[in-house]
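Values quoted throughout were computed directly from the atomic coordinates according to the rules given, and no laboratory measurement underlies them. Note that the structure is a prediction, hence the values are computed from the model and not measured. Cβ atoms are built from the backbone, for glycine too; each structure is taken alone.
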Structure P
Amino acid sequence: MTKEKMIKIIDDLIKDEMEAIEKYNSAIEKMNDSSRIVSELGVIYQEETRHIRMLNDLKTCIENHDKVAMEASRLYGLEREMDDGIRIDTKEEE
């Protein structure tokens, strides 16, 4: 998959997580007199924010993949790029 497609998918996932957070905020505000519900929704809200951080980290890894792989190869004297578990195709899949 190309870098651009990967980034678009990650951006869509981030957008979904942001929408979920807005809904959790709204639910917490509406049910603020129910401490157990607010507490449990707060835990889920925190997980959603963690997901956004993780997705942003993945996006950064994808965006910088070429530079990081080449620099790691140079620093460690490797003749080929290190495998970081991210495969980016340079051309469109057919």
Structure Q
Amino acid sequence: MITALKEQTEKLGSLIRMYPRAVKDYEFVKHKTRQALNQAKQEGSIKITDEAIRTESVIASINEFETLENLKAEIEEAKLNLETMKAVLNYKGD
């Protein structure tokens, strides 16, 4: 049980370290898309509303968003597993 607790703690640490990169990747794609569309709009090469620009940026970054959301879920799952293991170790019985 101690080995499993250690492994779960290491897994949680690894996932937490991955999170900032996932946020950066998502924000980068989203803002890069917005920037490109805004520039094209200003140059007059496309006609697009601000709402459509926001929508296109969300569509362009959907894979990064999914990665980010999956990572959040994995972090929460690892936290719950760790809490359960701790509770089992600390259980004194009835």
Structure R
Amino acid sequence: MTLADLLLSQLLDPFRIVLLIALVLTARNTAATVGMAVPLALGVVFVAVLLPATTQTSAEISRTAAILCGLAVNAVVVLVVLAGLHVWSRAAGSRDS
């Protein structure tokens, strides 16, 4: 498995995507109390370590490489989800006016 295959498989992993969507929604709901940056950063790291640690990976890819790729993929997915929520809230706000 090449690095590109690893990135693509992590990017299309539905379990990872659902975990990160839940992370963003939870962070958004608790933002008034604890903010957004720290919970999102810790959640991105948690998911990046959790999935390679609990699933069997190919012998060609080290666990460290899987975690580092997971960090990059998680950051991208979280940014896409945050952008989607921002667009959604702007569109919903413009309809109310």
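Where does the value 2.1 come from, among P, Q, R, when distance in nm of label points 7 Å out along Cα→Cβ at positions 43 and 67 is the thing being computed? For distance in nm of label points 7 Å out along Cα→Cβ at positions 43 and 67, the value 2.1 is produced by structure R.
Between structures P, Q, R, where is relative contact order in percent (Cα under 8 Å, 6 or more apart) highest? When relative contact order in percent (Cα under 8 Å, 6 or more apart) is computed for each of P, Q, R, structure Q gives the biggest number.
Kindly point out which one of P, Q, R the value 39, 15, 7 was derived from, the read-out being semi-axes √(5λ) of the Cα gyration tensor in Å. Value 39, 15, 7 for semi-axes √(5λ) of the Cα gyration tensor in Å corresponds to P out of P, Q, R. Given -25500 as the derived value for helix-only ellipticity at 222 nm (-39500 (n - 2.57) for each DSSP H run of 4 or more, over all residues; to 500), which of the supplied structures P, Q, R does it correspond to? Of the options listed, only P reproduces it.
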